Structure formats: structure tokens, C-alpha cells
Structure P
Amino acid sequence: MSDASVEHRITEKIRKSWLSFLLLGAAFVIGGALAIALPEISSLAASLTVGVLLAVCGVVQIVQAFRTTGWQGFVWHLATGIIQLVGGAVIYFDPFAGAIAITLVIAVVLAAHGAAEVALALKVRPFDGWGWLLLAGLVAIGAGILIAVKLPLAGLSVPGTLVGLSLIFTGSAYIAISLAARRIVRALSAP
């Protein structure tokens, strides 16, 4: 089957169900807006979800470790599973601590990303636009430091706000896809 025929089939399916894509996008946007409006609740929900997922993955890894006891990595495989199980249980039973831990990771990643961007900006300094890289890096460092300084209070809002923003961007993409498909449908049905 050629790429053009696969693309035509996918496009046709999207065109036929543009309204469902629009509704899905709207649901994502509404969910994202609620997550941003209620960041503490969405952060705790995210922590509970991460806790459950880690615990389940830990159990699966422990079972897998015992199925491969002759393997030389058995001890490390088992230890990793136990750490995931215990970490997931701790996060599940204390989602506040989980939200703070997730927020601390976000702060560290932002600061490290910012530092790398500043280094890159200084490396490409003679080229146009290096100042924007420098500014973006400094903003990321500042955001990381600000989040870390505001712990534990930021721990209740940052993950939920980020989840909300992600949902809004995902929803916006689905809405854009549905509107483009609707335009095609209208163009094809016009006399």
C-alpha cells in the first residue's frame, strides 16, 4: 500500500469524524483549565497516579526478577523493583510528599536546562539570536530557583499547573486538526 493511499485513508477518517476530534480537544482544554484553576487538587491527583504506576511497575519487576533468578543482574533487577514498589507506596500514601518530590525534580531540571542554554548561548555568542538563548536560559534558571525556594508551597501547585498546560496544548492540537478537517469537508462539498 502506498504512502499516499494510507495518508488518504487517515485523512478521510479524520474528515468523517472531525466533530469527535473537536469534542476531544475541547475536553482536553477544559480539563487543562480545571487543572490550572485547581492546581493543588490536580497535583495530588498526579501524585496518586504516579504512586500507583510506580507500585504496579515495581510489583511487575519483582515478579520478573524472580522469573529470571539465574541471570547475573537478578539482585539489581529485584532491588530496582523493590525501590519502585516502596517509592510508589510512599507517594500513594503521602501524595503531598510526592507532589513536593515531583516539584523538586522539575526545579532541578529547569535550572540544569537553563544552565546548559546559557552555556550554549555563550558558545554561539557571535551569531545572531544568541541573546535570546541567553535570556531563555536565565529565565529557566530563575524559574527553577524560584520553584525550589517556594517549596513546599510550590509543591502543591507546580505539577498540577504543568499538567494543565500540557492538557491545554494537547486539546488545542486536536481542535486545530478538527477545524482543518472541517474546512476540507466544506471545500469538498462546495459546488
Structure Q
Amino acid sequence: MTRTASTMLALGTTAPEFSLPDVISGQIMTRDQVAGSRGLLVMFLCVHCPFVQHVNAELARLGHDYAGRGIGIVAIGSNDAEAYPDDAPEGLRAQAMQHGFTFPYLYDESQDVARAYHAVCTPDYFLFDAGKKLVYRGQLDASRPGNGIAVDGRDLRAAMDSVLAGTPVAEEQQASIGCSIKWK
């Protein structure tokens, strides 16, 4: 299993805009539509990656636990679906339904949004504050497939809790690790 680390985009970067179809509803959704009043979490995910499969249940819990609290959550699938057919919209929809994701799951067929966010792996997480400034880009937690550490989302949850409390997010952040985004 090849491991790719997040690029750790500079804190303070403004969340790039996007307009992408939701694989569940079929509606086109924009950055501003999915953003909450207090922040926005953008997650780059896919179906086939063992690192994403390892955290799917925690991502569903995260969606439930933070629903209605002011941080909008969105997943984006950007992999080349021709080379990785499981990562086509139908596969993303099935993943969302199977795991009970409550957040929109958008499809980035052109891969332009992944490039704009400097996303390089799945999963890759980007948390923005109410001003759409990047305050966290890093791991969900220290768990990885096979390392024996329980998946609990502690790093990302701590960052989200700081955003909700209006306190600074710790600047020392560990890169997310996952499969590389499958570029066309």
C-alpha cells in the first residue's frame, strides 16, 4: 500500500470556490452553499483506498456529531473514474449510503477542485473558519490501517471544536496519509 502525505497547504489560505454535482441529490452545489456559518470542512475521499475504508465509520460519526453546529461538511471525489471505476459517481453514492454519510458528496470529474485545494491524497482534510481561511490541514487521527491505533478522529475533532469555540487551532499539525489522488 503506497502512502502519500498531504501537502500541508499554508494556513490562512482562502478556500477555493467550487461548483460540483452532488452524487446523492444530483444538484450542483457551491462552496458557499455547503459552508456553515462558523466554518467549512472539505474532505477529499474515494471508494477504493484502504486508508479511506479504514475511516469511513468515523467520517459518518463526524457528520452526525457536527450536524447543525455551524461547520458545513462536504466530501469530494476527484479520482480518475476511467482508471478507477469504483470512484465514479455511482460508487461514491453507494459509499455514502452504505456508511450513512449525512454530508454532500461531490464529484470533481475535471479534477480542477482537487488541484485548487492542493489535495494529493485520500483522505485529505481541509478545515476553514467562518472567514473561509484555512485553520487546519492534517490527519483525522493517528490511526492507519494495520497500526492498531483506534480510529477516533481526535485531531480533526479538536480542530473543529476550536473553530466552534472561537479559539485558535493548534498550528502544529500532522499530515494526512493516504492513497495518492489518481490523476488523469
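Read the figures in this text as sums done on the coordinates, not as results from a lab. These numbers were taken from a predicted model, which means no experiment stands behind them. Cβ atoms are built from the backbone, for glycine too; each structure is taken alone.
Here are some notes:
- In this comparison of P, Q, the computed figure -30000 for helix-only ellipticity at 222 nm (-39500 (n - 2.57) for each DSSP H run of 4 or more, over all residues; to 500) is attributed to P.
- Label whose coordinates, when FRET efficiency 1/(1 + (r/R0)^6) of positions 107 and 123 (r between Cβ atoms, R0 = 30 Å, to 0.05) is calculated, return 0.75 (choices P, Q): P
- Origin of the value 69, 53, 37, where Cα extents along the principal axes in Å was derived from one of P, Q: P
- Given 37 for relative contact order in percent (Cα under 8 Å, 6 or more apart), calculated: source structure among P, Q: P
- Source structure of the calculated read-out (log10 I(q)/I(0) by the Debye sum over Cα atoms at q = 0.29 Å⁻¹, for residues 99-162 alone, -1.05) within P, Q: P.
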